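Multiple structures are listed underneath, in structure tokens.
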Structure P
Amino acid sequence: MSRFPWPVPFGWFAVAWSSHVSQAAVVPYRAFGRDLVLWRDERGDAHLQDAHCPHLGAHLGHGGTVSDTEIVCPFHGWQFDTNGRNTCIPYSERTNGKARLRTYPVLERNGLVMAWYHPSDEPPMWDIPIVDEFGVDNDEWAAPVSRYFSIDTAWQEMAENGVDAAHFRYVHGTAEVPVLERYEPNGFTSHMRSKQFFVTPRGNVEGRIDSDAWGPGFSVVRFGGIVDTVLLGCATPIEADRCEMRFTFTVRRFADDRATTAVGEAAINEISRQLLQDKPIWENKVFVERPALADTDGPFMQFRHWAAQFYADVPSQ
């Protein structure tokens, strides 16, 4: 019996860092409960399609190649264009109009390859913003640093931590329970503003954690107080109950590059450490549909109402 009542949500999801997919590369990938192939054509554009050739089922990610703007099956050389249409059968004068690969909308932004998934192939319903701090010409912010995690839980369980202020004190050992100043769901986006005290060798330092989310797969978290840090947090459902998490960090530069590196690494390592503290809880807890909440708990039900819109089959909440 599943620990969670939800299917895979729909939305924009990170499937790779852009720098990890070279020109003409073909990469096997799995997400959304599906076998996929991620590839970049010879013009530099990234594509995500279902992995198995409709001819006789070969996995295009294992031995497939790229020819200009088409992917070539390793089994019989059939070619498919960026829309999934069969364009060439090398031993036939005809193509097969019924042989199509399901193709997912892709955009590259903020150093990420993002793909849109919807179980019924509905087109994208919102966009992903450009985050200025990750601009290539932004000298105010340090070069991005990435971290990757695989977690056996559902997206919603991880995202719910954002409104769970009390757990920061008891799981992560913060000096006090953070103050959640406001949580504002707004259509496909949500916005959280909070004040938190960080434990440092100099004592407790007041800081902030402000988060903005665009659907279930992309969020921007800004940390202030010790060192200004911006985190792109991207959760991608591999299965309904397993996710991968891509973190991309940048920190505001100091005058001294060594200080930027040292302080930045410390901040990044601390945020990553806290995720690893959450991991065993996420991987062993169950979803409680009607939680017995304390009167000072966060806006759990408001978050759950917002999250429910990202399932094609909306679960009861």
Structure Q
Amino acid sequence: MSDTRHTKVLIIGSGPTGYTAGVYASRAMLEPILVQGIEPGGQLTTTTEVENWPGDTEVQGPDLMVRMEAHAKAMGTEIIGDIISDLDLSQRPFTAKGDSGATYTADAVILATGARAKWLGLPSEEKFKGFGVSACATCDGFFYRGQEIVVIGGGNTAVEEALFLTNFASKVTLIHRRDELRAEKVLQNRLLKHPKIEPLWFHELDEVVGTDAPLGVEVVRAKHTKTGKITEIPCKGVFVAIGHAPANELVKDVLETHSGGYVKVEAGSTRTSIPGVFAAGDLTDHIYRQAVTSAGMGCMAALDAEKFIAEQA
């Protein structure tokens, strides 16, 4: 028989958004339940040095998430290692079902499911995923000690991954569709000055080529975006770093979305198109996408939920 739990506030997702929402909801005596989801701690668990978290000149992403989780628990948030697979927002109390078989009902829901890595969609990319093709440098970089590596992209994600991979690789080639980066200037400067990194401008990944037995990457073929000419680059690892897509699977057909699937919220709030359902962090934010802004929105969501519940009493 499945277990059914009721809470005033159900927080779906962890990371800076979920944990901060937990801290504030707990302080409001709402006794929240937080269900961590498929990646407890979110994207910061696959990040190493974080240099822009206020109060820490440098902190390891996983360590920061451990501290945030502990803070939320200390305040009174019940944290559950489950994955919500179904969410019914058609009536209150709202109902969520977990992979564990548990059912959660809630007077208000805070969505903090974040975002996840995008892929290019190439058949050869799919073939070598986990066998030379990755979207997480901190997860897989150490496999390529002394090897040549390729990174795809031109934003913060790509530049951060390229810089991190210089800790392992003998050479990193950054393939970008344009001739200038979209990353923060401080990151651009580091990359362009780094002796191990060589940018390849006006190119896009055309094909990953490698061996079948065992599966492994040997070469990438990059196509010039203007001439179509193919350049072959020897490498053992390919890191796709073209950004992230909102993890909106639970609500994409229920809540209003915009800009490629980000959940739409009222300006200056975390209120969604359904009263009592709040969304915050990278699930809603296609502009800033920072840990500190996600945490701030987690705070907003908890305060919005507190006000909503008080008004229902």
Checklist outcome for this item: Highest-scoring structure on mean count of other Cβ atoms within 10 Å over residues 238-245 (candidates P, Q) is Q
Checklist entry - For which of the structures P, Q does the calculation of helix-only ellipticity at 222 nm (-39500 (n - 2.57) for each DSSP H run of 4 or more, over all residues; to 500) return -7500? => result Q
Next on the checklist: Matching task: 0.40 is the computed value of FRET efficiency 1/(1 + (r/R0)^6) of positions 86 and 126 (r between Cβ atoms, R0 = 30 Å, to 0.05). Pick the structure from P, Q.
Outcome noted: P
Next on the checklist: Taking distance in nm of label points 7 Å out along Cα→Cβ at positions 166 and 294 as the criterion, which structure among P, Q has the greatest value?
Outcome noted: Q
Next on the checklist: Computing mean count of other Cβ atoms within 10 Å over residues 150-157 for each of P, Q, which one ends up highest?
Outcome noted: Q
Checklist entry - Out of P, Q, which structure matches 23.5 when mean count of other Cβ atoms within 10 Å over residues 110-117 is calculated? => result P
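Each value in this text was obtained by applying a stated rule to the coordinates, not by laboratory testing. All values derive from a computational prediction rather than experimental measurement. Cβ atoms are built from the backbone, for glycine too; each structure is taken alone.
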